[in-house]
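Student: So, here's a batch of structures to check.
Taken together, the values in this text are just the output of simple stated rules run on the coordinates, not laboratory data. Computed from a prediction, not measured in an experiment: that's the story for all the values here. Cβ atoms are built from the backbone, for glycine too; each structure is taken alone.
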Structure I
Amino acid sequence: MRVAGKVVLITGAGLGLGRALAKALAAQGAIIAANDLTPINLDEVVAEIRAAGGQAIAYEHDVSKKLDLQGLVMAVLDDHERIDILINHASVQPHMPLLDMDEWDWRRAMDVILTGTFLTTQSVARVMREQGGGVILNIGAADGENRSGQRAAYLAAKAGVLAFSRAAADELAPYGIRMLEMETRRDELDAGVAEALRLLGAA
């Protein structure tokens, strides 16, 4: 798949792999719809893309909330009329011992990472069904991340994302929607970008 001219919606585009992918795909001619909840990070990545000659628009929405998520999808469609690629990267990472973890931190991780992936996939896949197809890439965590400790909520949610992706792939295939998944480590950002580009056929 060549990404030049394709509309790519990336959740969690303000930091980490999401930010790196936004810049890498924009450099190859993709039109980036960058989503995040932190305005300063979001504005920075959009400014960097535009300064380099790329195309990007910032969308500040909470993907864990259905109404806000639907507002995000409608805003992207208003601006671009289609969504060709969705990359689900939004996450939160509470760092605390399991025995001390508050229920709110657990639920927030599940809501943003797992529920957010479900809601975004569902809404965007409906758009892609009407378009005749599209690509969805979901980001999970590699097994080696388990050694870092005090990240039970994050890792549990990321494991759920991978399981969700495998189950959803068969359901979405008849509509011409390719469901992709990948596992990444925080300390291997360049490798994560390379693998994502390989999966998308953009390398």
Structure II
Amino acid sequence: MEIELPREKLLRLGPRYLEMKELLSIILNNGSKSESVFDISDRVIKDYGADLTIFKSVEQIVEQLKIPIVKASQICSCIEIGRRIFDKNEDIFINSSKKIYENFKYLLNLKITEFYLIVLNNQNKIINKNLIYLGENILDYDIKKIFKLLFELDFKKFFIVCGSKEIDTNKDFIKFATNLKEKSIFLDILFVDFIIIKDNSFISFKDKGII
């Protein structure tokens, strides 16, 4: 069985359905003398998670990711493009589960279930969005990555949005959310809500008293 390359997968499904390491391998295009492009991408995402915006310069990327300056320049340029696009967005403030739904209802009719981590500041303004997982098996996801990102961004308030093919309270989703809630309380971090969105409806775990 042939392995589908990231670029082939991109053309077949579109960018939303590629993992971060697959997108990164397309950006980098090829590897270095010591590592293949897939090894570099896998290592970077494993070590630093889905959000690379913590890197502020080419030099920092070279030093911390241990990659050549050309590769670091490619990553730095993509980060800056993303930052400029994000900065153009209007301020979005979250004050209810309905407001979350209104801002994320574009997650409709998905081929694959998607989980997003949304980080808020103290005024409930969205300051960071990350696709953290694709698929139904969310219990396979290491929630320590969520807290690592929150500490790197220096923010302590977040919620999870799940764009799902089914609008129900999947028992694995409940287990994931309650586990995340317990660890958030221990770390003094505010887990605002877990929202499932499908078509013209949504479920809020907070409104239902699940978390």
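Student: I, II: which one has helix-only ellipticity at 222 nm (-39500 (n - 2.57) for each DSSP H run of 4 or more, over all residues; to 500), as calculated, at -13000?
Tutor: Working: I: -15000; II: -13000.
The read-out comes from structure II.
Student: As an exercise: FRET efficiency 1/(1 + (r/R0)^6) of positions 70 and 94 (r between Cβ atoms, R0 = 30 Å, to 0.05), calculated from one structure in I, II, equals 0.15. Which structure is it?
Tutor: II
Student: To continue, here is another question. Here log10 I(q)/I(0) by the Debye sum over Cα atoms at q = 0.11, 0.12, 0.17 Å⁻¹ has been calculated and equals -0.57, -0.68, -1.30, so which of I, II was it run on? If you can, show how the numbers build up before the last one.
Tutor: Values: I: -0.46, -0.55, -1.14; II: -0.57, -0.68, -1.30.
Comparing all candidates, it corresponds to II.
Student: Here relative contact order in percent (Cα under 8 Å, 6 or more apart) was calculated and came to 17; which of the structures I, II was it taken from?
Tutor: Source structure: II.
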